[in-house]
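Peer 1: The next part holds the structures, each set out as structure tokens.
Laboratory data are not the source of any read-out in this text; all were calculated from the coordinates shown. What you see is a predicted model, and the numbers here were worked out from it, not measured in a lab. Cβ atoms are built from the backbone, for glycine too; each structure is taken alone.
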Structure P
Amino acid sequence: MIRRLLILSAALAITGTLLLSCQQEEERIPVLTVPETMITAAGGTQKVVVAAESPWTLSVDYLDKQAGWITISAASGNGFEDVTLTVAPNESDVPRSANLRLDTRSHTIRQGVTQAASVAHSMPGWMELPVPQDTPDLYFFTHDMKGGRYVSNAVSGTRNWSFYWDSVNYVSHWVAYPLNASLLEGNYGRYDIFINDPLLDELKMTQPYLTNGSYGGGWTRGHQIPSADRQKADSNKSTFYATNMTPQQYDFNGEIWARLEGKVRVYAKNCDTLYVCTGCDIRSPQGYTGNKTGVSVAIPSAYYKALLRRKGNDWSAVGYYLPHSKDISGNDFQMYSMSIEALEKRTGVDFFANLPSFLGKEKAAAIEKADPNSTLNNW
């Protein structure tokens, strides 16, 4: 028996040593964190983080004819280090891309062009996306239908929803996504557990911790893409990520805003695809929540929806802008409808960035100027 115990102890010791060795080996794998990989034509500077426990090299591999437009403050180092990455303005009419390579790992950096018709090349060419703002502290992300990072159609399947995260005010300025009858299929209900967004966790970016309750101060955890818009298990779970939440007034959230969300689903079922951009206006916030969630979050002064409808070859669009107040909770949401052009002036957001290049500038402008009442009569 003693001999068996000695053999067992020795085996466990060897196993523990192997496990420790494996863990140490994993820890030595260098990791590169790049907060923003989609860059506007204006270029700019950002900090990228190298996490390593041994010497490393960092290099740039250009993927097209243009070269030299990315500079890095350090090409090598040893251990953890912040490296400054500078992207020069793109004055050409062609988007460009390069791989930022840390030893065997790499991130692809893409930069858009200056032409108005092509400005959205700094983001994917999806119809629901607005023109990106050249503003610090804003980060663009897209989830796939499994709730992880969307990479491509071939790798990640269908895109789920995209968001423009404000790392200072801790809300997404907008959430954008496609909606149609097939995407509304399912009867999952509600995941109803509010959790951290894994994309921000991956980059060690701060977000409100909402699992143990709401923001405090009476503000509810209000969805931007509604839970009911994604009724498959994984896609529904992602609608409860903290990046999809904003602090909303209870009556506003449960009444007029909920009725508008329900109507949007009706619109989506009666067309081929409805492209939705939902956002919150925090340019003049009502204030900030307490730090019950770990951070103080900006309280929006208003909420909006920009809707682009496609049915066959027919395109039309309408916008909504609702003051964030319980005083309008019993009102008809159609009172707050307007043209996309009017919504752009109200919000400062340039919606449907890819529409001009798809339909032509004149036709896109006419769609955005159209009277909302006439438009909605056909929806």
Structure Q
Amino acid sequence: MERQAELDWLRGLMLVLMTMTHLPTWFSSQAGQPFGFVSAAEGFVFLSAYLVGSVYGSKARKRGFEAMQRALWGRTLKVYVAHVALLLFLLLLLVPIAVSRDAGAITGLASYYLERPHLALASGLVLAYNPPLLDILPMYVVFLVVSPFLLAYGMRRGFGLLLALSALLWLYAQYDGGRHVYRALGALVGWPVPYGATGAFSFMAWQLLWLVGLRFGVMQSAPDAPVARPWPRYAFPLAAGVAAVFFVARHIVGQTFGSDALLNVLFDKWHLGPLRLLNFAVLALIVVRLRPTLLAWAPQSPLATLGRASLMVFSAHLLICLAILTVLGGTPRPHLSIFEATLLLGTLAVLYAVARATLAGPQAIRAHGRALATRLGLRG
């Protein structure tokens, strides 16, 4: 299936925003949620789900559901291997260095590992222990594992029932349902890992965003996909107006609402609060409206290059951020400095080099194969 450059561009943008947020610099507080009360994680998860629905939904139509399942689980394995590599890098390499240097940023991230190292390592390998910064890929793996079944059911019988059940799970998550279910199951089987060590993301809430992304991906990739109807005149101005309100509020009050418990719940990131979902929805509508503009200049953009190698770039950005946290600590500087600007630009340059090397790899292998075949007289 032909790549969609505008989606690669958007994923590249999400990767840059994640890097700016995770590096311990002045940019961390400034770049977090720059467009409103929406982080790069929402965009990254939704776009990933959309591409899974589009690419693997198309594969299911052409080659059957079993072929789709094998291909999708192959992708899942790659993401799992990337997560395990990052986990081992943190726990076995950086944590000992951090302990010797008394680097609280890293020892704080791995506090449960320091308390129970063997159990933490074993449970990390089965995605039960997820330190901060390393908790989005496990969620991605879980969603990928169940996606073949969701796609098979949705493409055969429709997504209506799935979306209804997903919305109910999301609603239950707003009342901390994930914690209640986890603790109940843990008590039933004697599982020792505390809920707080499983990661910040509520899988029960974020599955709604994933399923909606799957649904749109499947719908847009169908041969008989409905032609988009013209928007009502008021739709784009309304979406832009709502987005502007969220944008202004974000940059007046900051990324959270201080001690206001109700607003913090409504905009909560980890449980995907309802107003956060609304903010994401209006931004998504704006992006859809601006798609022709993205299509015009996205293919040659460095951001699209980052997006095409998203898994490797994401993993590399975490490696760099964790290493810098070990050396510099985790407290963002209150003022911008030349050192911080250089650190950010250098990190982005390394990520771009990683993306180029990743994309050049398959091309080099194909070129070498063609040259070898010519040498052996297998090609004319």
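Peer 1: Suppose volume of the Cα convex hull per residue in Å³ works out to 182; of P, Q, which structure was it derived from? Please list the in-between numbers first.
Peer 2: Numbers: P: 182; Q: 194.
Structure of origin is P.
Peer 1: I would also like to ask the following. By the measure distance in nm of label points 7 Å out along Cα→Cβ at positions 30 and 230, tell me the structure among P, Q with the highest figure.
Peer 2: Max of distance in nm of label points 7 Å out along Cα→Cβ at positions 30 and 230: Q.
Peer 1: Out of P, Q, which one gives -24000 for helix-only ellipticity at 222 nm (-39500 (n - 2.57) for each DSSP H run of 4 or more, over all residues; to 500) as computed from the coordinates?
Peer 2: Working: P: -6500; Q: -24000.
Working through the options, I get structure Q.
Peer 1: Can you say which of P, Q returns 16.6 when mean count of other Cβ atoms within 10 Å over residues 150-157 is computed? Before the final figure, lay out each step's value.
Peer 2: Working: P: 12.2; Q: 16.6.
Derived from the structure labelled Q.
Peer 1: Could you figure out which one of P, Q the value 13 for relative contact order in percent (Cα under 8 Å, 6 or more apart) was computed from?
Peer 2: Numbers: P: 13; Q: 34.
Source structure for this number: P.
Peer 1: Matching task: 4.2 is the computed value of distance in nm of label points 7 Å out along Cα→Cβ at positions 126 and 278. Pick the structure from P, Q.
Peer 2: On the way: P: 1.4; Q: 4.2.
Corresponding structure: Q.
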